[in-house]
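Below, each structure is written out as structure tokens.
Every read-out reported here was derived from the displayed coordinates using simple, explicitly stated rules and does not represent laboratory data. The model shown is predicted, which means the values in this text are computed figures rather than measured ones. Cβ atoms are built from the backbone, for glycine too; each structure is taken alone.
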Structure 1
């Protein structure tokens with residue numbers, strides 16, 4: 001752990017104000033390999049992000065070597081240029097692998113939902129998502145890392161195999177037979193191929209209730225460093241099929257309609273709702289099976305069990321989407337094999 005004085009010095013250099021004796025509190029960092037420390041007392045505090053040593057590569061599957069620029073800084077610049085509210089960067093000390101950020105406080109979107117009707121908050125998050133997507137389509141930037149990597153067949157397939165390995169086999173303690181493996185391979189290829197064939201654009205990748213902050217009435221996006229090219233529905237699935245917050249079906253449907261309306265208003269493009277909604281379900285199957293597997297992986301490999309309570313919701317979402325896609329041969333095959341290992345999908 002870094003000495004407290006080093007952290008105070010970073011904030012002092014960033015703000016030009018001495019921080020002698022400022023209290024320091026470690027903030028919860030979820031599953032990332034970065035740590036976050038609050039220096040000072042809110043609201044006059046700042047957050048120091050401490051990064052692991054070594055090249056800055058995504059922890060999720062991604063191709064290529066380490067990028068030339070820290071992904072957080074690179075994607076931050078792009079989003080700020082689009083007018084999206086992101087935490088202000090006050091100082092980045094690459095040598096020390098530390099960054100001083102605006103302190104957004106403790107009210108995540110998830111916490112802000114407490115005791116309020118979800119529609120108002122979700123409406124804001126959905127509008128922001130639709131505008132961000134339309135703006136990024138109007139202003140692509142090949143210098144932004146998010147435009148150099150994508151959800152392609154290889155990545156979707158890797159994530160589906162991650163489900164086989166951790167969501168099915170590790171979860172049940174049983175290994176798939178050769179014939180089951182062959183059936184899964186075919187289903188995975190069919191699903192990944194269709195998901196990868198959809199039009200792609202700027203995708204946050206994890207746009208959900210713990211990566212949105214409510215700060216002085218602003219909705220602020222965090223954890224965007226793994227952004228890439230993905231289908232329109234990807235971030236919407238992350239938000240409306242969130243493993244930490246389960247919404248009533250009517251709210252989900254109205255928010256899908258809201259995204260389509262807002263996107264059409266700002267982009268001038270009207271998308272077919274029926275096809276959009278069906279693709280939303282297919283993506284839900286892929287994404288939520290991956291999430292369930294990831295939570296099990298974080299528990300087994302990273303020795304962090306804190307995400308285990310979110311596995312049942314992830315599987316419920318996947319099961320409901322599978323039921324809606326009961327006429328899809330790839331989904332039917334995947335479910336027939338998976339239920340032998342994951343009875344929750346029955």
Structure 2
């Protein structure tokens with residue numbers, strides 16, 4: 001065997017031994033890494049079931065929480081909303097801004113405060129349009145909105161006017177309450193209509209929402225309201241640690257009363273020292289770039305007050321305080 005061949009054999013043998021040792025080491029390291037990962041996962045990753053309260057009320061009406069299907073239906077919505085963290089957190093943040101507008105209107109109309117959660121689950125406090133063309137925070141379809149006094153045209157759509165839409169919602173809720181003498185059924189009727197609820201009660205010979213066999217959407221509807229009420233009332237209990245400064249603060253506005261036409265809303269915004277974007281943010285009911293007001297109707301347009309430009313100006317004192325336990329009623 002010549003020297004070159006001998007050197008090649010020696011080199012190949014050493015390479016084989018080293019490679020074999022490397023692959024054995026790599027395989028062992030990979031095995032150890034997987035085991036470490038597995039132990040870390042099992043040690044650190046935990047999912048807890050959201051707590052279902054032993055007592056619960058909706059508009060001072062008892063929820064029969066001890067009935068197995070009521071408890072399990074509520075738990076479904078609690079779990080869905082507790083663990084859909086991004087969506088629920090955003091709803092909590094937005095609610096802090098919009099509830100102060102809705103609450104006094106409900107109170108003025110003798111509508112229980114719990115109905116603010118109905119608006120929250122309807123839209124998440126976004127001016128969305130549903131597949132059925134329901135619009136705004138309260139999700140009115142056009143005929144129903146007009147029936148309860150909302151102006152809906154190409155230029156003005158008051159389904160997007162929070163104060164007026166809340167007033168319209170109060171009229172709808174009061175109408176259905178007068179029919180059923182029950183707030184829970186009035187809430188269900190907001191989803192499926194008064195005639196739908198009435199037919200279901202009569203055909204099934206029952207008197208309670210909780211005894212009805214309904215389509216999936218309406219059967220979950222009130223439980224969604226209850227779930228958001230629980231989470232908003234006790235956010236820390238359901239795992240949501242938000243400081244007051246993490247929430248979206250209300251933005252003070254001044255009101256301009258208009259009883260004439262506005263030919264160009266972009267110019268109108270500029271003349272009031274704001275952008276068209278801000279004008280639309282605070283007045284989403286203005287649906288076009290002009291307001292043709294032939295009948296000289298009076299409209300109120302919101303303009304943010306000075307200071308809105310700096311977010312810190314909108315936050316109150318003690319904004320590091322934890323947002324927790326908004327309910328003053330034990331057992332809610």
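Identify the structure, out of 1, 2, from whose coordinates helix-only ellipticity at 222 nm (-39500 (n - 2.57) for each DSSP H run of 4 or more, over all residues; to 500) was calculated to give -16500.
Numbers: 1: -14500; 2: -16500.
Computed on structure 2.
Which structure, out of 1, 2, was distance in nm of label points 7 Å out along Cα→Cβ at positions 137 and 217 calculated from, if the result is 2.2?
Working: 1: 3.1; 2: 2.2.
Structure 2 accounts for this read-out.
Assuming 274 is volume of the Cα convex hull per residue in Å³ as calculated from a single structure, say which of 1, 2 it is. Write out the running numbers ahead of the final one.
Values: 1: 141; 2: 274.
It must be structure 2, since only it matches.
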